[in-house]
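There are structures below to look over.
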Structure 1
Amino acid sequence: MGIMTLYSFRAVANGLRTDHPVRDLPFVDDAHLPLDDPHALEAVGRHHGTDMWGRQDRCTEGGWAAFTTDPIRHELAWCVRWHPLHGRSVVLYRDTDISSVHMAYWGPALLFRSGGYWWDGATWYRPSQVWDSASEQYVARPVPAATTVTAADLFDPAVSAHAGDRALARVLEVGQVNLAATPVTGWAEHLAAWAARRSAHEPLNGCVVAVSAPELTGEQLVGVGELAEIAGVAASTLRAYLSRDEGDVPAPQATVNGRSVWARPVAQEWAETRRRSPEGVRAAVAIDRDATSLLEGVAEVWKRFTRRFFSQLWENPAQRKRWALRWRNEAAARDLAEELGWEIAAGLDSLVPLDALSSTVRHAVLDEFATGQQRHRDLDRDLGQYRHLSVAGPIAEDRAIPSGGAVFYGITPPVARMLDWLIRHSPTSAGHAIGEIIGEAQRRLDIPREVSEDSIRTALGLDSKLDPGVRDEFLDLVFTPSAAADHTPR
């Protein structure tokens with residue numbers, strides 16, 4: 001699928017020579033740019049000692065992407081994505097956004113619409129939010145029942161006949177672009193003016209303008225309050241995120257009466273992303289103690305050392321005699337023991353090298369997988385010999401073991417217990433380790449993800465100390481995110 005990155009940028013205008021205009025944005029004359037040559041376009045911005053910049057790259061799914069600061073107005077920059085089958089998008093952005101926009105085009109996306117919905121030439125996908133640590137890229141989730149809206153769908157010949165006479169339909173110079181402007185009015189006239197002046201060969205029915213889908217209809221759009229409720233944050237917190245550009249809040253899908261609104265599935269996937277974050281993974285294994293959230297493993301160490309210190313300080317007569325009389329009571333001893341126990345539990349990372357342990361567990365599990373895979377191949381080989389020597393018939397079939405991929409590979413109890421220990425004491429490290437295990441098993445050993453996940457789930461089901469519900473919630477958060485578009489409107 002290639003590289004994808006989070007897209008949350010607002011385009012400013014369309015280039016006049018674009019094949020895929022963005023709805024409700026004005027058209028700007030781009031004649032001063034060499035749009036057919038990515039190296040020449042990059043060179044426009046490569047002026048040392050200035051505040052201009054430019055870059056071009058080949059894209060993983062075909063064609064190229066390039067950008068340059070506008071040579072006339074340096075606060076703006078042009079992004080061009082060209083594909084041999086689908087033509088080019090020419091879009092104007094703020095110069096401060098252009099590097100990140102360019103990265104978003106390295107992968108399969110040919111264009112972005114509606115706050116990050118993207119199109120690869122055949123299929124529309126939701127904004128990329130959910131990160132898959134095994135493949136090290138965002139999950140691509142198709143949009144159910146999506147329809148591509150083209151310029152031909154919106155083109156009105158009656159408007160086109162008089163477009164040149166209408167002042168609203170004029171093509172802007174780059175110096176006339178208003179960064180604070182709201183969506184242009186009478187966009188059908190702008191579209192007609194663009195169609196009249198274009199010389200590209202892409203037919204209007206191949207010029208993508210927008211995406212239409214049930215989840216982008218009015219009843220599926222939510223405001224700030226409902227987005228906050230879905231994500232499990234206070235509305236005031238969400239507003240602070242938005243004002244400070246924090247929290248990786250997805251770009252809104254539309255603006256209605258001056259207010260941002262989001263598609264419900266996009267809101268649900270943002271909530272999923274928050275649950276899958278290091279903080280969310282930690283919370284899945286944490287317990288509450290005196291209004292403080294503690295990891296289960298840390299609480300376990302605290303309790304164990306509290307008991308040991310209390311035994312030494314209070315239950316050992318020789319030690320107890322050393323106490324001053326006013327402190328010689330059970331409550332004082334228990335308080336001190338608890339404090340001493342917490343000193344050990346809170347400094348767990350200084351007692352155990354968690355990063356090194358995480359790496360060790362990862363290699364141990366991968367070794368278990370490799371061993372299991374080899375045993376499975378040996379079994380297939382022996383079975384093949386057995387079938388070759390056996391007399392065909394019901395008895396031979398009954399004794400045969402089916403060949404093919406294993407449902408899971410066994411993980412020995414000591415390795416499974418160490419993985420469980422890591423989950424209970426450092427769920428973030430464990431989550432990263434599991435993602436790397438799944439990814440490396442797929443890349444190095446050609447083991448399907450579902451086999452790795454079933455193997456880990458089975459092993460922990462046998463040897464984990466975690467409550468089954470807590471264990472399953474943790475694994476659901478760190479295993480491969482579903483690529484299914486299951487947030488469909490109802």
Structure 2
Amino acid sequence: MHNILTYIGMVSFSLLGARSFAQQPYSLDTAFRSTFERKGVSDVLPLADGTILLSGAIQLDGEPFFRASVKVGQDGTRIASFPGFPYTRGGGNYTPWQDKIYVKTGAVVARLDAEGLVDSSFQQLYEDPLFDALAGGDYHIYPDGRVLLSGGHRLLDSARGFVGWYNLIWFTNTGHLDTTKTHRAYTTSDSRTTDEMEPLANGQFLVFGNGTLYGGQPVDRVFRIHADGSLDTTLHTRITGGLVWSFLPLPDGRFYASGVFLRENNLADTLRLVRFLPNGDLDPTFNNHIEFGLDNLPDYGLGAGLGNIQPWGNGNILLSGEFRTVYGEPRNSICVLDSTGALLDPFDGCGVGSFVYQGLSSSWVSGVLPDGFGHLYVYGAYHGYDDGTTNDTLQRFVTRLYGPDTPAIVKPPTQKERAFGLFPNPASEQVTFTYTFRAAPKNAYINVQDAVGKEVAQLTMPNEQGQLVLDTRQLGSGVYTVRYSNAGAVEQVDKLIVQ
């Protein structure tokens with residue numbers, strides 16, 4: 001997801017003056033308070049020892065510079081022994097991986113150890129002689145630690161012909177440019193970038209960018225790519241302008257998108273939250289024109305801002321961003337909707353206040369995170385939090401809540417991941433097999449047989465999760481049977497069409 005502090009620099013809003021009566025599903029923990037005054041938190045990561053990593057742009061009292069990462073204790077107080085740059089990195093979102101932590105930092109990605117310090121076994125991406133970091137976007141971490149980086153960057157891999165501006169770039173789990181991958185780019189000028197990315201259960205990605213031609217083919221601002229980066233031509237969202245800040249895929253192929261954007265250049269219809277069908281049409285069973293308002297706040301051109309979309313159980317979703325009303329009802333930067341778009345009671349009248357930095361007012365919530373111990377962390381760029389009973393004006397940028405249902409309320413997307421898969425299908429030049437085991441496999445193979453049962457290919461699946469590529473040009477056109485086996489037992493059977 002984008003670093004939301006960028007958005008704050010573009011458009012900001014003021015605090016709603018009047019308080020409303022509110023329900024109180026989650027109570028404010030007033031024993032937790034951060035101790036810095038500026039400027040915002042992009043992500044929060046509770047660690048195993050009870051401390052908490054904060055990523056963002058954080059200015060401590062008496063320091064003329066901003067820290068990209070700080071560590072705080074259970075009361076929110078900064079742990080002074082935790083060092084700054086160059087011993088740690090931060091600024092953007094965290095992704096835990098094994099006993100390491102990936103984090104967005106500037107235009108690239110860094111890897112930290114379990115305590116939040118720089119992992120020396122991972123090369124800083126900008127040190128790779130084949131890569132020149134320029135315009136940052138989003139990133140994705142594969143199960144084996146490889147990195148997919150979006151944005152807009154220069155490659156200097158003349159040996160393989162990857163020279164110039166690229167928008168989707170793969171790196172190994174040691175931080176080196178992955179020279180086994182086909183890096184991808186828009187066909188137009190160097191100003192084009194790919195920004196938000198969201199992985200799908202089948203290995204594909206949803207992508208938001210600002211180009212119109214991708215790999216020589218027309219694309220909308222939101223498009224879908226296969227696992228190898230090639231374009232999936234079956235999705236047509238018709239988004240032609242604006243910003244998309246967050247995606248939330250659903251198991252049936254539908255997906256939510258939030259931000260401030262237009263479809264088919266319709267300036268009279270600014271969209272902020274929609275649900276798409278798998279082909280890119282708007283889902284008619286969802287209200288795609290929900291009114292998010294600023295109440296009496298000044299409008300600087302973009303109106304209310306929507307950021308993160310999170311699952312909230314029972315098909316409901318939690319939205320955060322910078323808004324003051326939903327359907328005219330008070331919601332201070334956090335709200336919950338059901339699967340039709342109807343507004344639900346949680347956070348009725350609750351939420352964050354505002355603060356002013358360099359003459360601009362902000363009250364943005366970047367996200368809400370459960371810690372697994374009965375707490376919810378609300379974080380972003382704001383001062384003050386009101387839970388409907390207590391209005392604590394001393395809250396700063398990260399707030400801890402608690403409630404009876406907190407441990408199970410917020411969950412990762414419940415996509416049902418297939419253990420095995422293949423794409424594209426039909427295939428003409430090559431097919432990629434994907435596999436996932438719950439434990440280390442033993443004598444695991446992919447066997448491909450022709451129409452008469454003759455084995456034409458066998459590939460070994462050595463790890464718990466991975467991808468394998470088969471050159472189908474060596475096979476004749478027709479229908480093939482693919483069997484995935486482990487320890488002598490067939491786990492799944494697929495049909496592969498070769499053209």
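Every number here is computed from the coordinates shown, using simple stated rules; none is lab data. The structure presented is a predicted model; accordingly, all values stated were derived computationally and were not measured. Cβ atoms are built from the backbone, for glycine too; each structure is taken alone.
Some points to look at:
- Value 1.58, calculated as Cα Rg over 2.2 N^0.38 Å, for residues 67-346 alone, assigned to which of 1, 2: 1
- Here Cα Rg over 2.2 N^0.38 Å, for residues 179-338 alone was derived from just one of the structures 1, 2, and that gives 1.99; the source is 1.
- Of the structures 1, 2, the one that 0.30 was derived from, the read-out being FRET efficiency 1/(1 + (r/R0)^6) of positions 139 and 315 (r between Cβ atoms, R0 = 25 Å, to 0.05): 2
- Value 4.9, calculated as distance in nm of label points 7 Å out along Cα→Cβ at positions 267 and 427, assigned to which of 1, 2: 2
- At a computed -13000 (helix-only ellipticity at 222 nm (-39500 (n - 2.57) for each DSSP H run of 4 or more, over all residues; to 500)), which of 1, 2: 1
- Structure with the greatest value (metric distance in nm of label points 7 Å out along Cα→Cβ at positions 363 and 443, set 1, 2): 2
- Looking at Rg/Rh (Cα atoms, Kirkwood Rh), for residues 35-234 alone over structures 1, 2, structure 2 comes out largest.
- Value 1, 6, 9, 10, 9, 9, 10, 10, 9, 8, 6, 5, 4, 2, 1, 1, 0, 0, calculated as P(r) over Cα pairs in 5 Å bins from 0, in percent, for residues 227-450 alone, assigned to which of 1, 2: 1
- Which entry (1, 2) yields the derived value -0.43, -0.80, -1.11 for log10 I(q)/I(0) by the Debye sum over Cα atoms at q = 0.06, 0.09, 0.12 Å⁻¹: 1
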